[in-house]
Structure 1
């Protein structure tokens with residue numbers, strides 16, 4: 001494909017199983033020149049990017065991670081349909097050198113769909129650490145496919161990969177024989193006969209041979225497609241033939257595994273019998289039923305200690321040195337202007353969005369720590385360890401994965417529940433996901449905890465997070481027992497080998513998360529800050545006579561039970577738009593006269609009420625974006641309203657209980 005001014009474009013699709021480093025390679029090749037969205041009609045994430053190499057332009061598509069090309073999930077169907085319908089110039093199969101058996105099974109399926117194929121043999125260093133040294137040249141010879149050994153975490157092999165892609169794209173397209181099925185074998189004859197029963201029109205955009213293979217494997221999506229397109233007589237004949245050859249699926253899978261095993265024996269050096277790998281040693285603790293939980297709590301404590309000890313001082317410095325000084329400059333420079341002008345700029349804009357933006361250091365270190373945990377492979381251990389507890393509250397094992405995603409943002413977490421096949425488990429997970437503390441809630445926790453609990457803020461913050469997870473478990477038990485019921489299924493997942501994180505990948509993930517936060521601060525939080533400022537400035541001459549005060553004072557009777565005044569109740573309500581709005585609203589209401597937000601909070605709250613505010617904040621109704629996506633995913637206003645009311649009752653009840661207990665034990669002094 002030619003671009004402007006003689007530039008040549010090469011469309012490259014990256015395919016591979018989860019946890020093989022595919023996204024790392026994509027990030028390293030594209031850098032910041034990438035776009036993240038959703039595949040059309042799906043909630044599965046779509047990543048596209050561009051790489052410039054001389055007069056060549058590589059358009060890269062990061063296909064969803066998949067173990068096979070049988071459409072058992074949305075990810076598998078997307079990957080397969082893209083390869084079949086979009087016809088990329090080159091497909092790069094990224095495989096983990098330390099887990100060849102599983103990865104080569106996917107390669108066996110890619111061979112027929114991808115006329116031009118390059119294998120990126122990643123994590124060769126991890127394979128050697130595990131005693132599984134692989135011979136890339138032997139693999140290339142066995143497959144007759146270019147093989148590029150790589151260590152993406154150390155930026156090794158990238159130039160060799162792009163060169164191999166360029167060379168493969170220059171070659172004429174050619175179909176490769178399916179190496180794992182011998183010609184003239186009995187199963188090949190069965191596949192050929194099934195293909196003869198098909199018409200070209202019934203299999204478009206796939207080939208007849210490939211479609212026949214998938215029909216014999218029992219692929220439901222392909223079966224529906226062919227049944228809709230074939231004339232009735234041929235459809236009946238095909239159905240009878242497939243029923244008579246039901247054992248073909250097992251035969252085909254067995255042949256593939258035997259083919260994979262034969263190749264692996266040829267190209268891989270096995271570890272000595274009895275040798276314990278580093279991953280196995282670490283997993284004896286990380287996946288232990290008891291020590292795994294202790295390890296998780298310790299890791300979370302270290303993460304929050306790291307985030308707060310570095311991020312909070314920087315945040316406080318920015319607030320004093322930039323926000324307060326800028327506000328003072330505005331008021332001094334606009335003394336001759338109408339009073340509402342400096343108030344709008346200093347409180348509505350700077351005091352709202354400006355204060356929220358000072359949290360960037362805190363969020364930066366949190367995103368950084370989270371990206372490191374994901375890139376090393378530890379987050380899958382978190383899913384594995386917590387799966388036991390998820391089953392106790394009636395959740396599907398896969399529910400752990402979107403719940404973990406909720407620590408970043410509840411919106412994609414709710415959308416991520418589509419990976420759960422069971423409708424009951426999916427609904428229960430959707431109802432519980434908003435109880436996961438997202439980064440917006442954590443930012444509020446960081447400020448309040450640091451203001452009132454000093455050196456104990458790390459302990460308090462960790463305790464609040466654990467308390468919210470406890471409430472999630474209790475809520476799950478209640479909902480599972482009285483609201484949602486049905487069957488339960490087990491979690492099946494692969495634990496990747498531990499490996500060192502890639503600094504560039506960590507930076508890109510952190511940067512993308514921060515950009516998303518800043519965009520939200522510049523749109524929804526800005527709009528809400530202006531609205532709060534207006535409501536706090538009119539119609540009276542002071543905040544106490546404003547629209548906002550009227551609303552807040554109407555809620556004050558409930559707030560008093562938690563030790564909260566009307567300003568805190570209004571701030572809580574503003575979090576419905578975006579959780580970070582709590583800080584923006586408090587900055588507008590309390591940040592006047594150049595008094596720092598933390599100092600102002602200390603003037604109106606005692607530790608007991610501060611603790612209650614943290615509890616109600618972490619359990620309060622989700623933001624409007626989360627509520628919208630709950631409605632979209634459940635397709636029910638009844639469940640959406642139930643979700644909001646349930647969290648409203650839960651948050652107020654727990655906050656009142658915590659305040660009264662804390663006050664009686666002396667924290668209210």
Structure 2
């Protein structure tokens with residue numbers, strides 16, 4: 001460990017004369033060789049808690065984050081300070097990845113950012129095992145909790161992985177954890193209560209307001225509020241991509257400088273909009289939650305929620321992007337209970353049917369002791385979203401049913417960068433013959449060879465792993481460009497694991513239904529916030545286990561919002577005409593709609609792997625009942 005003091009490092013590398021609240025306490029825990037939980041509000045300076053210790057440690061700091069945008073921004077910021085940092089994600093070229101691996105091996109790399117999914121890659125894990133790691137920083141640590149608002153099953157494996165890699169200290173970081181979730185984080189990562197550092201959720205510089213309104217009033221109310229406020233960078237959050245486009249257009253027509261931002265835009269267009277907003281060339285971003293995760297802009301003056309947020313955790317995170325410079329800022333919700341149906345339907349639509357879960361369990365258990373699966377193929381064939389497939393497989397791992405053996409690619413495309421004779425020169429005759437046979441076993445195009453690893457292994461009588469090593473070697477030596485395809489995950493059935501399909505299916509169904517009810521409950525807590533005549537920051541802070549007095553400046557405290565039921569202009573129901581349309585769709589007997597939940601999703605306008613593959617999202621009746629509660633639609637369909 002370096003002998004330079006932490007305060008000297010703070011000024012030298014980060015340009016600060018003093019620490020923010022909580023930062024020094026967290027750093028001292030880590031320097032003492034213990035695990036820590038940093039629970040700071042959005043913009044509270046969590047990243048410095050691992051970036052500074054990383055410079056004091058001799059080895060590598062491994063940062064696990066689910067946000068590519070955050071990784072990219074932080075790595076670029078660190079590199080601008082000449083700090084040796086890098087990120088590994090799917091956007092990098094093989095040559096860039098190899099340079100990072102070289103820096104890991106020679107010890108020059110100080111911080112490496114990775115997504116949790118990369119830690120399932122056995123090749124990457126082999127490199128980590130050869131690398132001295134001083135600290136694992138787990139960002140968005142609330143993702144570890146099944147009671148949290150953004151559960152990610154890969155997070156459940158991190159504690160065991162840190163133990164396997166013999167990492168001496170772990171830092172868990174989050175801005176949104178209730179007392180129950182914080183307790184679960186501490187338990188998973190063996191963090192004592194004394195080493196849980198929390199600076200408080202109160203943000204006195206933010207003024208919170210709720211404006212109950214009907215759907216027809218909402219556009220004009222938003223325009224009026226924007227024009228009433230002092231100018232400054234503003235974010236308007238919406239639920240749907242088409243809403244982002246429509247509201248941005250409405251604001252433009254009102255003479256306001258607004259642009260849409262959502263995941264459906266072309267990457268280059270989305271990046272251009274974000275860059276212009278960051279550089280203050282655009283005043284207002286109308287965005288889905290695709291915007292803001294990891295985006296570090298300190299001077300956002302206004303955050304408007306045109307649609308209701310999905311949970312109080314989401315609201316704190318999204319509204320917390322305002323006023324990160326400490327100056328005053330406003331956070332406002334245009335609260336209309338019409339939003340409830342769409343948000344609830346998204347939740348219900350994500351839950352797989354018991355039939356689909358049973359089919360997945362059967363597929364896993366009936367392939368033999370050693371097997372592999374394509375999560376994409378399972379998603380398509382069982383009509384379960386890919387993230388839900390990953391969650392189900394992780395549950396089976398954690399319950400001791402299957403043992404992961406790591407991911408691998410089933411195929412490659414190979415383009416030789418030199419003549420074949422030049423590529424083969426210098427290899428032994430046996431190696432030359434092997435490489436020739438390998439390339440001949442593939443399909444030769446004009447410039448690319450397409451190799452199916454299993455087929456080639458069978459044809460030339462070689463081990464699949466030898467074929468993969470050979471292809472990787474061609475790329476590493478600069479002899480070829482290789483593009484992997486067909487990601488698969490290898491597993492082995494646990495020797496003493498549960499094998500009863502009905503029992504495992506029931507357990508998984510119960511877990512997914514529990515997740516569903518938890519998400520619905522969180523959504524209704526947002527409604528309660530908007531309808532309760534009690535100081536808004538006081539309600540928010542109380543939800544996260546703290547108590548403060550009334551803020552004095554939210555629109556409840558100033559008497560401009562009295563609470564009461566939110567306005568609702570529509571709560572759709574199924575008409576006789578709708579019932580006839582449903583009957584006709586049912587009689588069309590689409591394979592992708594054969595299960596009641598599949599048909600209900602289609603009717604509510606919720607896409608799934610099967611409807612997308614069958615192009616049913618273009619059907620005239622897709623989304624016919626988008627304004628009707630999902631459970632009502634499902635009940636009607638089940639009666640058919």
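Every number here is computed from the coordinates shown, using simple stated rules; none is lab data. Remember, predicted model here, so these are calculated numbers, not experimental data. Cβ atoms are built from the backbone, for glycine too; each structure is taken alone.
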Value 2.9, calculated as distance in nm of label points 7 Å out along Cα→Cβ at positions 264 and 448 from one of 1, 2, is from structure 2
Re FRET efficiency 1/(1 + (r/R0)^6) of positions 400 and 624 (r between Cβ atoms, R0 = 25 Å, to 0.05): value 0.05 computed from one entry in 1, 2; matching entry is structure 2
From the coordinates of one of 1, 2, helix-only ellipticity at 222 nm (-39500 (n - 2.57) for each DSSP H run of 4 or more, over all residues; to 500) came out at -13500; that one is structure 2
The value 23.6 for Kirkwood radius over Cα pairs in Å, for residues 288-559 alone, derived from one of 1, 2, belongs to structure 2
Value 2.9, calculated as distance in nm of label points 7 Å out along Cα→Cβ at positions 208 and 280 from one of 1, 2, is from structure 2
From the coordinates of one of 1, 2, Cα extents along the principal axes in Å came out at 89, 60, 56; that one is structure 1
Calculated from one of 1, 2, distance in nm of label points 7 Å out along Cα→Cβ at positions 224 and 496 reads 3.1, and the structure in question is 1
